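Q: In the part that follows, the structures are each spelled out as structure tokens.
Throughout, read-outs are computed from the coordinates displayed, never taken from laboratory work. What you are looking at is a predicted structure, and each value in this text was computed from that prediction instead of being measured. Cβ atoms are built from the backbone, for glycine too; each structure is taken alone.
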Structure 1
Amino acid sequence: MTQAAVDRFFMKRALRLAAKGVGTTHPNPMVGAVLVSGGSVIGEGWHELPGKPHAEVLSIDRAGRRAAGATMYVNLEPCSHYGRTPPCTDRIIQAGISRLVAGCRDPNPDVNGKGFETLERAGIEVSEGLLDEEARELNRAFFHYVANGIPYVTLKTAMSLDGRIATSSGESRWITGKGSRRAAHRLRSNADAVLVGVGTVLVDNPELTVRAVRSKVLPWRIILDPSLRTPLTSRVVVRGEDGKTIIVVDERIAEKRAKAFTDVGTRLMMLPTEGGLFSWPSLGKRLVGEGIIHLMVEGGGKTAAWFVGEGAVCRIEAFVAPVMIGSEGVAAMGPLALEALGDAARFDVVRCRRVGGDVRITADRCL
């Protein structure tokens with residue numbers, strides 16, 4: 001096996017380790033590290049929670065003295081600054097590691113090349129850019145958050161071939177099959193929060209929990225509800241006792257009405273509205289303040305259209321079932337008030353695959 005093949009093999013291992021932190025590391029990135037000496041793994045680890053040891057440090061601790069002269073594979077540039085934990089570069093240098101292979105640079109201004117420079121000054125051979133695309137894809141929410149200061153938004157929809165999410169009577173269970181629903185719950189488990197509009201709460205009374213798949217952390221449940229029409233008896237409010245339900249309301253909402261929700265453990269996030277609508281930049285910054293950097297949007301066409309219209313949607317996950325419902329059904333996308341085709345939001349299809357009898361389309365916003 002060539003050195004290039006060896007490097008790819010162990011970088012893939014580092015990426016798999018990093019992925020174990022899905023849903024638990026934000027606002028930190030997911031990082032995995034593998035220490036190799038003589039072709040064998042002598043230590044490895046992944047970042048699990050903010051404030052906990054970083055992957056590089058865990059791999060060094062597990063390797064002990066054997067780390068001297070070893071090669072470290074890590075999917076993201078090691079940090080070189082003091083945050084909740086000391087710089088990883090210090091430990092790498094102290095351990096006597098001779099070579100570091102990294103997937104991509106850390107876009108955080110506190111790092112962004114400084115980690116590599118620190119290691120090179122210490123005489124460590126540094127190679128960057130191996131499986132760069134895979135490394136960036138894994139931490140796409142983190143990269144977006146660092147660049148824009150607002151959450152990465154995934155819009156998920158389950159619809160018929162003719163773009164309907166329910167019949168005219170509101171029946172929607174189930175348009176798509178079990179495989180699609182399971183995949184959708186996995187998407188939920190990967191996000192920091194799941195958001196719907198109040199219309200979905202009134203019609204479907206969803207729980208907005210993760211089912212059918214294992215989840216280490218329960219995502220926040222968020223409802224956009226300017227007028228606070230969410231019933232106190234709704235499932236999201238009843239489950240609000242765990243402190244993970246947030247209702248986003250107009251800041252002018254009556255204090256007495258608001259208190260009824262906070263008394264049962266549901267949090268209210270008060271924001272100004274204009275014409276009954278929130279501003280995405282304002283909402284996004286507040287969500288980041290709660291540690292939410294990956295937001296999954298579900299719900300009806302009105303909510304979907306608002307996020308698309310605000311230019312907030314980064315990725316669409318569309319599950320399409322081979323069924324026709326008709327124009328009288330409920331549309332997956334509400335009005336966007338477009339006059340020219342050139343004004344339409346454009347997306348690139350990055351993946352298209354079958355899920356049971358359905359088709360899952362993944363599309364990223366054109367930049």
Structure 2
Amino acid sequence: MKLIILQEKLKEGIGIVERISTKSLSLPILNNILVKAEKNFLNLATTDLEIGIKWWALAKIEKEGVITIPARIFSTFVNFLPNKQVTLELKGSTLVIECENYQTILKGFSPEDFPIIPQISEGGSILVDSRSFCQGLNQIADIAIPSTAKPEISGIFFVFQKDFIKMAATDSFRLGEKTFYQNLKTPSPLLSKEYTFILPQKAAKEIINIFGEKEGELRLCFSPNQVLFELPMAETSHPQIQLISRLIEGEYPNYQEIIPKKYETQVIFQRNEFLNQIKSAALFGGKVNEVKLKIDPKKEKVEVFSQSPDLGEYRSYLAGKIKGKELEISFNHRFLIDGLLNIKSSEVVFELAGSEGPGVLKPAGDESYIYVVMPIKAS
């Protein structure tokens with residue numbers, strides 16, 4: 001194997017695939033990057049057996065070949081190189097890397113021991129805008145939590161229909177749902193009706209990190225137990241990046257049941273002012289992170305209160321447009337802050353289904369995102 005590629009391009013590819021290379025004692029090959037020169041492309045790949053990532057770039061290929069190299073030393077050395085042409089040459093079981101006055105020889109390992117990253121036998125595919133898809137996914141990805149008792153809720157639930165995509169996540173105390181409205185191209189019968197799957201949270205976060213700032217259309221391909229996310233090159237239709245992930249088995253809970261169909265009290269706040277007051281109240285939230293809201297429709301004012309036996313107490317007042325009943329309710333301040341940080345509009349709508357029912361946060365004038373949070377019940 002021998003090829004020539006720019007350092008900047010090689011650095012980019014290693015940075016993408018090395019994210020999931022693991023420090024595995026039982027399978028040390030998982031610490032490696034598969035380096036392959038084939039036709040006109042350099043291909044880098046890694047896997048942790050749950051997720052596989054592949055990256056391609058056009059390169060000057062003088063001789064085809066393949067080897068696996070420890071990810072950490074490969075990445076560190078390439079990062080030190082100047083942004084000039086880099087030559088990668090396989091000599092026996094070692095990879096020689098040269099760039100201007102730099103040279104290193106890295107011990108390689110047989111690619112035969114590297115796990116095969118499966119290909120999806122395509123059951124259906126759609127195209128979405130990469131940046132907006134990842135922005136929406138980012139609004140809910142942190143809500144899911146690892147759970148061995150309930151593995152279904154440790155992932156992101158996706159629902160695909162003809163004219164929209166829904167994604168949802170919950171940790172049993174709060175729920176986020178994001179909806180994309182678009183006419184989905186459905187070349188396969190698999191997507192001719194509602195199609196659902198549960199994506200592991202780790203895969204969701206990698207998708208956000210890898211594709212979040214990429215321009216263009218992201219292609220999603222489905223199979224019963226895997227999903228593929230693919231971004232093409234700008235200069236050719238050949239893939240630039242592929243991420244393939246196993247799916248979580250099981251049935252996702254019917255989360256729609258906990259979303260209130262009507263509210264008793266609705267408040268419209270200035271988002272930044274509400275967020276700052278909750279952050280201030282959090283300083284005195286005590287062991288259960290409690291912050292109390294007392295909503296007074298007559299005065300069009302909300303009292304924000306928290307207290308700590310060790311530190312003292314906090315009280316502030318927040319103006320808002322209020323409809324409905326007077327209400328006193330407590331929430332975990334961390335959950336409120338998380339919800340508000342994922343809303344970017346200047347105004348936020350907070351709908352409450354009584355003093356013991358869930359609250360719903362959403363951007364004013366935008367029904368595509370909702371954040372449901374359970375209250376702290378009075379003891």
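Q: Given 1.10 as the derived value for Rg/Rh (Cα atoms, Kirkwood Rh), for residues 39-246 alone, which of the supplied structures 1, 2 does it correspond to?
A: Source structure for this number: 1.
Q: Please state which of the structures 1, 2 yields 136 when volume of the Cα convex hull per residue in Å³, for residues 135-302 alone is computed from it.
A: 1
Q: Work out the source of -8500 here, i.e. which of 1, 2 gives that when helix-only ellipticity at 222 nm (-39500 (n - 2.57) for each DSSP H run of 4 or more, over all residues; to 500) is computed.
A: The value was obtained from structure 1.
Q: Continuing with the same structure: Quick check for you: by FRET efficiency 1/(1 + (r/R0)^6) of positions 23 and 215 (r between Cβ atoms, R0 = 30 Å, to 0.05), which of 1, 2 is greatest?
A: Largest one: structure 1.
Q: Another question, then. 1, 2: which one has log10 I(q)/I(0) by the Debye sum over Cα atoms at q = 0.09, 0.13 Å⁻¹, as calculated, at -0.58, -1.05?
A: 1
Q: Of the structures 1, 2, report the one carrying the highest value of FRET efficiency 1/(1 + (r/R0)^6) of positions 47 and 159 (r between Cβ atoms, R0 = 35 Å, to 0.05).
A: Structure 2 comes out on top.
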